[in-house]
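**Q** Some structures to go through are shown next.
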Structure I
Amino acid sequence: MKLNELRDNPGATKKRKRVGRGPGSGTGKMGGRGIKGQKSRSGVAINGYEGGQMPLYQRLPKRGFNKPNRKKFAVVNLGLIQKFVEAGKLDAAQPIDEDALVASGLVRRKLDGVRILAKGEVTSALTLTVTGASQAAVDAVAKAGGSLTVTKAAEPADATA
């Protein structure tokens, strides 16, 4: 096979519709837009417009609230920590804190802290110190013979008002 013999599969590409190219094309004159009116003009965007009636998205009540000073945690599963210990990227004999997790590449950045969840198996006796952890994760580490300490999250810098 040569480069000049390469072809797409039959039916893989479709010719584009050329609008407004004479009466023989089937989309000549008005180009399939009908006669007059807003939709026949260019630059029209009327999604959600209901002819002057209050649109549905404005009739429905607003729900929910986004807390402006909410904390965002970097989430890590226990199974991943165990995988990094087995790969030699984390030392199970040393205490593992958030900086060690970042240095190993398991967490990209700490954000407002690291939170550990219990997904996956942990077999090594780990000594972990993190900002947050689920109760199941604390129990799983204790069951494996390690300890998981939860410290208080650092307050955001702009929360001193």
Structure II
Amino acid sequence: MLLVEPLIPALRRYARALLRDHTAADDLVQDCLERTIGRWHQRRPEGDTRTWVFTILHNLAINRFRQTARHGRSLALDEVDEAFLARPPSQEDRLQQRDLLRALATLPDDHRSVLLLVSVEGLSYAEAARVLNVPIGTVMSRLARARDKLSRAVENESIRGPNLRRVK
């Protein structure tokens, strides 16, 4: 263990550079030292102890990065802003999205394609006309009709409300 003790300041520097958080870096060094001591018998006597210990630290850091990416970062409840904890409900947005997709599916193919090219894909009227091989006036009229039909279909869907069934 006399070989490991002089490495601690360098391990802390490296851990702090990797994690950019002093507390997490100290925890990482602690885990590294525990693993080093626990697996000292696995060390190659002819190998460089410094390289071996830094490899352990690096691998532990990589594992933490992966774990954080999978599970997210843990924060103390006192450190979290209330706005972060409170989220607006998303059910209504999903219902509106479902209604919009249903209404879009009811449009004729030529209206739907113009609407998608111009409104979703951001093509100009001239570009949409070239893609569909129709005059620009046709694109404009189809787009106006598609928008009108879509807005009426979405309004009708929202007035009717969701299809609920009675459960006994």
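**Q** One of I, II was used to compute semi-axes √(5λ) of the Cα gyration tensor in Å, and the answer was 62, 24, 14. Which one was it?
**A** Clearly, the read-out refers to II.
**Q** For structures I, II, calculate distance in nm of label points 7 Å out along Cα→Cβ at positions 71 and 111 and state which one comes out highest.
**A** Evaluating distance in nm of label points 7 Å out along Cα→Cβ at positions 71 and 111 on every structure, the highest lands on II.
**Q** Starting from the value -21500: which structure in I, II was helix-only ellipticity at 222 nm (-39500 (n - 2.57) for each DSSP H run of 4 or more, over all residues; to 500) calculated from?
**A** Derived from the structure labelled II.
**Q** Which of I, II yields 22.3, 62 for Rg and Dmax of the Cα atoms in Å, for residues 55-118 alone, as computed?
**A** So the calculation was done on II.
**Q** Another question, then. To test your reading of the models, identify which of I, II gives 15.2 for mean count of other Cβ atoms within 10 Å over residues 127-134 when calculated.
**A** It must be structure II, since only it matches.
**Q** Can you rank I, II by distance in nm of label points 7 Å out along Cα→Cβ at positions 79 and 135 and just name the one with the largest value?
**A** Structure II gives the largest value of distance in nm of label points 7 Å out along Cα→Cβ at positions 79 and 135 among I, II.
Each reported figure results from applying straightforward, stated rules to the coordinates on display, with no laboratory input. What you see is a predicted model; the values in this text were computed from it and never measured. Cβ atoms are built from the backbone, for glycine too; each structure is taken alone.
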